[in-house]
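Some structures to go through are shown next.
Nothing in this text is a laboratory measurement; each read-out follows from the coordinates by a stated rule. Bear in mind the structure is a predicted one, so any value in this text is a computation, not a measurement. Cβ atoms are built from the backbone, for glycine too; each structure is taken alone.
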Structure I
Amino acid sequence: MLEKLIEIVAACVVFLAPAAGMAQAAPGSIEIGGGAGRFFGGSFARGSTHFAGQKADADDDILRGFWLAAQISRGWGVEFAVRRTTTELLQSRGGVFPSKSTLAGLDVASIEVLGMRCWRRGNFVPYVGMGLGVTNLDPDTDDPTVRDTNRAALSLAAGARFYAARWTGFRIDVRARGTYLGKREQGDKGWNDSGRWFADEEVLGGIFFSFGGH
């Protein structure tokens, strides 16, 4: 999947090269887009989940999402983003080529708002961003007492837009997210305990449309 995304990005760069100077990201413009990519799951430390007594890993899987963004000034914008993946929670084991049993299905969905800093370079607009949001963790188990939970999250983003025309183009985005899980039931080391966090990374590519601006 990641190799395919790289091929798509390379093809878009070649295709969009003649469109230099057409990039907008103009103040007052609104952007809407959607796409797919890859979710790279992290680990839940021992004691951070109620139904798994040991460390557990979220498997890598397909990611889908959409976003709505507004360009406030030439260099700054704000984005509202929603992303979701359906994966599995695996028992964590060490060793080379370890076998891992499935503990439960796991839906991971995020809703976040980010401040974005961008730089216009013709039809190429790189950007970085930082945001706050909520991650919904929904395990699929046979135990009816196990419920989904909403947790606060921090995110960092880096990516680029490639404009094919004044109003449309392609975007590739790399994002890292830390979701705060709260105090662990076992082995908690206080406020700076890294086991209180679930960290994941995402790569998402998609098509966008831009409206307005001046």
Structure II
Amino acid sequence: MKTEYYRDYSSRNMLLKKNMVACNYRIDKNALRRQAYNTRAAQLDRQIISHRICQSFLAHPDFKQAETIMLYLDCRTEVRTQETVTALLRSAKRIVIPYCTVDDAGVNVLGLWLLESMDELVSGTWNILEPPRERWGEAGKEIDPQNLDFIMVPGVAFDKNGGRLGNGGGYYDRLLHNVRNDTTLIGACFECQLVEKIPMEAHDVFLDGIITELCVYNSPGRNP
């Protein structure tokens, strides 16, 4: 009886410790997220610096070779991309933009839309431009993640090893698990969004590089 008591007590202790670690982990990520939001919001000359970042993307060797490119359309204080997306529609590249939706189980996922004109888009979730809901799932416009060759990945904070902290909705986390292993994943951020280390979990996907206004940081990505 005494042995059983100590065994149960030990198990409860271990569970409590695991829960405390998980709780602290969430607090650390939330604190880091708030700090990064504030830092990003304070960024000066956002339009000029965003243009510089986007030009570095266009010069990336993997971008030049890629046929199907996914870029996000910015909202709030993110690196601004709309000008670049608009310009790329006149290129030979297939341009894909994401939009926020849910799957059959109600889980947050990104829909992938083959963009041919900015006129196709309306203001949607969080005022981000997206295809109108009545066109979601339209044949010939929805793209499978396996068809993506290169992805510009947004985020709240990054580190130089390819670690990324998102907004917490899990949209990009799920997408990045469904692309090909050779799809190039590059984060876009201001230099001020870089931190020493992003707390990454086992299911998180490391990016192949980070581009800021100052530098292109290459990282081991998913294949260290």
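Where does the value 19 come from, among I, II, when relative contact order in percent (Cα under 8 Å, 6 or more apart) is the thing being computed?
Attributed to the structure labelled II.
If distance in nm of label points 7 Å out along Cα→Cβ at positions 65 and 121 is computed to be 2.2, which of I, II is the source?
Comparing all candidates, it corresponds to I.
As an exercise: semi-axes √(5λ) of the Cα gyration tensor in Å, for residues 137-184 alone, calculated from one structure in I, II, equals 23, 14, 8. Which structure is it?
Comparing all candidates, it corresponds to II.
Of the structures labelled I, II, one was used to calculate helix-only ellipticity at 222 nm (-39500 (n - 2.57) for each DSSP H run of 4 or more, over all residues; to 500), giving -2500. Name it.
I
Of structures I, II, which gives 56, 34, 30 when Cα extents along the principal axes in Å is computed from the coordinates?
Computed on structure I.
Matching task: 4.4 is the computed value of distance in nm of label points 7 Å out along Cα→Cβ at positions 49 and 73. Pick the structure from I, II.
The value was obtained from structure I.
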